[in-house]
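No value in this document is a laboratory result; all are computed from the given coordinates. Computed from a predicted structure; not experimentally measured. Cβ atoms are built from the backbone, for glycine too; each structure is taken alone.
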Structure P
């Protein structure tokens with residue numbers, strides 16, 4: 001029997017825990033620190049340690065004989081949690097600090113892509129505002145402005161005017177994202193459809209999961225500010241089997257081969273955020289070093305292969321020995337309910353009602369920013385819940401997800417009403 005510790009407290013981690021608990025070989029799951037949803041899962045409990053307490057996490061795992069540690073968020077990976085835990089002999093699903101640079105530094109990732117010959121947007125890196133602004137004035141708009149470091153999914157501005165690009169550059173160098181904005185990457189503006197391909201790897205073999213489409217903007221019609229993600233669906237119809245074969249050959253395998261060539265032992269998730277151009281070609285917008293959120297909330301509910309087997313194979317470098325991944329038929333859609341004001345400032349501590357009624361529809365309710373106060377679930381973050389429904393088609397899954405959303409209430413609840421609009425046409 002397997003005991004798994006999950007580091008993180010979001011909707012992604014709730015989805016990982018729920019998926020692991022479907023496996024007959026998983027005895028127990030512990031989440032550090034977890035949330036109001038993971039606290040109520042059977043055979044699952046929360047532990048009040050900080051995700052930065054690497055020593056405490058290692059000690060708990062060793063004393064209690066945990067077989068596997070799965071790291072959810074990017075920040076502890078970028079800070080070296082895997083290195084610290086592996087040094088204690090623990091099996092960790094998540095790349096080392098060296099590998100996590102693929103998300104922690106957009107400039108580093110761009111250099112890796114160039115070395116690997118991976119198709120991506122043309123880019124230039126700047127360490128001062130004046131030079132970056134001069135480049136914008138020379139190139140014009142539209143142009144993409146990215147803070148180099150980690151900014152919780154909010155460090156990217158797709159600037160349609162020069163003024164917007166210059167404002168984004170000044171905000172980054174002015175400290176809006178802290179140290180993450182001390183370097184800025186200016187990128188060519190790409191057109192097409194965005195797709196997320198999450199793949200698992202043991203550092204040698206890499207296997208893609210089902211393709212998903214996220215909805216980054218806060219507003220209907222893909223308007224307003226960028227967020228961590230307001231909803232998703234899978235599988236994304238735009239990624240045909242032929243296109244997935246190209247993504248594997250042109251993007252995923254060259255990335256792992258180049259990491260290997262650099263001496264980086266990368267075990268965990270490699271998430272490729274792609275633009276599928278009008279000509280049907282895949283280009284990398286960004287790489288991430290962990291499961292996507294909310295893509296995980298639609299991909300894992302469709303996975304039939306036990307997740308613990310997949311994660312353990314990655315840690316043991318036996319992924320090539322696993323049979324082909326098995327998937328449930330149909331599709332999944334997730335609608336994110338957020339606090340009023342997100343992605344800016346918002347209030348916490350609002351009681352949530354209707355969760356049982358929503359679950360009675362057959363939907364899966366993944367908690368993102370919640371906490372338990374006695375028997376009451378309270379809001380405790382910007383993105384509060386992810387409501388996922390499965391259907392025979394994406395269209396059916398969308399309708400079922402919104403049916404469940406209608407039952408949930410809390411003060412200031414906000415959600416997009418057009419998740420899946422590309423499929424619905």
Structure Q
């Protein structure tokens with residue numbers, strides 16, 4: 001290998017690791033309440049609805065940032081945008097570590113959501129502009145692997161750390177790591193994406209309404225809400241209460257089960273990164289792989305709802321292989337549009353997904369409180385809420401299958 005090729009590979013690795021490190025921390029913060037939920041609820045005396053709100057505040061802020069984030073990524077590039085936002089998230093984590101009321105902690109979670117809003121969209125936008133189309137799915141999966149490692153760190157390891165330094169100490173450590181991530185991205189990634197995909201001369205500006213109403217986007221909005229958003233809501237909060245309140249596991253047993261689930265998800269991302277390109281070469285396109293992922297996920301969720309024995313935690317391991325194919329729908333959608341729109345397309349999709357995560361996460365908490373008010377026990381209330389999510393996923397999948405956009409509608413000038 002020539003010296004130039006070696007240097008190019010080293011630069012690419014430096015860029016990837018800088019983005020991946022920040023996404024690792026952001027995903028850990030997104031997921032951490034699933035493991036810390038019992039500690040937070042006991043310390044702050046939170047109801048299911050309050051716990052759902054506290055966790056989903058992250059997604060509310062995250063979703064609200066997507067439109068300005070897309071504009072900033074297209075105008076200023078990934079390096080400047082993400083390094084600045086990470087400092088905001090560090091402030092939010094510090095506020096959570098010092099807060100003593102639900103609303104103070106909510107403010108901190110909101111700032112965390114604002115600050116990490118670009119941790120996946122910034123590298124996706126960067127990759128879309130600087131690397132060829134055939135590498136997009138693999139690069140996306142590698143980023144998702146780093147995020148899943150963060151989710152792994154947010155389970156049993158974080159619970160153990162919380163028992164040692166307290167849940168407030170966990171957020172203080174996260175604040176320091178976010179500052180390090182900001183420094184790494186600003187120092188090592190460069191501004192290549194700002195010059196790789198200039199806006200074509202005479203191209204009409206693509207606003208949010210125009211993008212969200214595009215036939216390609218309209219087709220994927222329901223699945224983005226109830227599959228991508230719904231899975232995020234489950235992984236980052238409601239999986240833990242399901243295992244303790246419905247399956248009867250202890251907090252530590254639930255932490256072990258969450259660790260196993262995220263390990264299975266990590267293995268699924270690795271497997272998908274290796275086998276998905278081969279399946280495409282064998283005639284199974286990425287869109288068909290995603291469709292199979294949708295079917296697999298809703299089928300597994302139905303099994304989870306109806307089998308509620310202690311050993312049923314293993315069903316979450318069966319759910320994991322379908323998730324990477326679902327998540328890759330975002331990358332597929334972005335490649336259907338010109339490169340100069342990468343930031344806005346990706347963040348528009350993300351806005352829908354994380355709005356869905358907010359709706360589903362808080363909605364499950366509200367439904368649980370509602371069903372309890374009707375006289376149902378907590379485990380039955382949570383089961384009914386999960387069943388509603390499965391029904392909405394099935395309906396959104398039917399919409400996706402029936403609404404096939406014409407090939408001529410896949411471009412925005």
Structure R
């Protein structure tokens with residue numbers, strides 16, 4: 001298979017250098033991705049108020065769940081393409097690219113139609129307080145229109161990463177993030193369009209990133225163009241993609257379903273807790289999002305080497321990736337715990353909202369290494385064609401989180417603090433299970 005000069009071959013050379021070089025654009029890109037939501041939260045919290053902040057925060061949790069399904073499908077397709085790229089199987093790569101695009105694209109269209117049909121039931125399902133239901137629905141009515149754009153961006157970003165290019169998606173994400181910031185401030189603070197202006201700014205920016213990345217990928221990367229000979233249905237390839245993409249989407253959606261299920265419990269504690277969670281979870285997600293994409297970069301490394309049958313290199317990569325994750329998470333944990341108060345003050349001036357948010361960040365922020373290793377496990381098992389194990393690990397984490405969140409928060413002396421504490425406990429249990437499966441499913445050298 002011909003290689004573009006801007007791609008990275010992770011099957012040779014220094015493991016650490018290759019991983020870091022490939023991961024840095026992914027990590028920077030995920031930080032920029034969070035800027036979409038940070039901009040919404042900052043502008044809405046400062047210029048509209050805590051009711052709007054609570055509404056947008058609840059809608060954000062729902063959108064993360066919906067887009068995680070598309071992201072999971074794209075990541076699974078990308079894992080398949082990485083394996084075929086590493087194995088230099090051109091035919092399977094080309095047919096897989098065509099089938100992946102069509103399948104994920106069709107699902108995205110159907111998902112968009114479904115969420116619009118269910119729009120007016122969503123507020124009741126999430127126990128949104130009556131005082132902010134109108135704002136919540138207004139935001140969703142517009143933000144749902146960005147789902148097709150989310151598909152385009154994530155599909156081509158994952159496809160480019162599969163062939164060793166993590167820099168190009170970063171460029172377009174950077175441009176769209178700047179556009180989002182400018183539009184959000186103008187539409188909300190300048191024109192006074194409220195939560196509708198915030199949602200509109202996000203959707204326009206998403207379409208900019210999705211469409212531009214699609215056009216660029218087709219123009220500059222011959223591997224990703226649809227070839228007439230490859231536009232066929234192959235049952236074996238389709239089955240492999242469906243297994244990887246379907247289970248990865250399930251794993252991603254279950255992971256975010258936990259947050260969505262807990263959101264209903266958070267909402268029961270009132271607007272102040274909702275607003276605090278909305279602000280704190282954005283900081284939280286921004287803090288550990290780089291290590292999430294380091295896990296995705298590692299997944300590409302493992303998939304390429306798995307396709308090339310280099311078991312010893314994968315084993316070395318496990319050790320080196322673990323040290324990188326531990327070092328990064330210790331630094332980020334320290335910064336978030338120390339700077340929790342000033343970070344939250346960026347989003348709200350309400351003392352009670354800030355104090356509640358500080359409690360969340362200091363509990364979650366102390367344990368980022370646990371979720372860092374969990375992301376590594378997710379990437380590893382996806383890359384060796386064992387996506388069901390990632391689903392099992394997610395269920396370990398989700399089940400504990402939801403169960404403890406409801407049990408602990410029901411104790412009057414603990415309250416909503418129990419929701420915060422349940423999350424790192426879930427991470428820890430999933431990590432223990434991940435270590436067990438890592439030993440059990442270690443890639444063996446080819447005979």
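Looking across P, Q, R, the calculation of P(r) over Cα pairs in 5 Å bins from 0, in percent, for residues 242-345 alone that yields 2, 9, 14, 19, 23, 16, 8, 6, 2, 0 traces back to P. Computing distance in nm of label points 7 Å out along Cα→Cβ at positions 18 and 370 across structures P, Q, R gives 4.7 for structure Q.
When helix-only ellipticity at 222 nm (-39500 (n - 2.57) for each DSSP H run of 4 or more, over all residues; to 500) is calculated, the result is -25500; to which of the structures P, Q, R does this value belong? It must be structure Q, since only it matches. I have 1.7 for distance in nm of label points 7 Å out along Cα→Cβ at positions 66 and 226, calculated from one of the structures P, Q, R. Which structure is it? The read-out was computed on structure Q.
For structures P, Q, R, which has the highest computed value of relative contact order in percent (Cα under 8 Å, 6 or more apart)? Top value of relative contact order in percent (Cα under 8 Å, 6 or more apart), among P, Q, R, belongs to structure Q.
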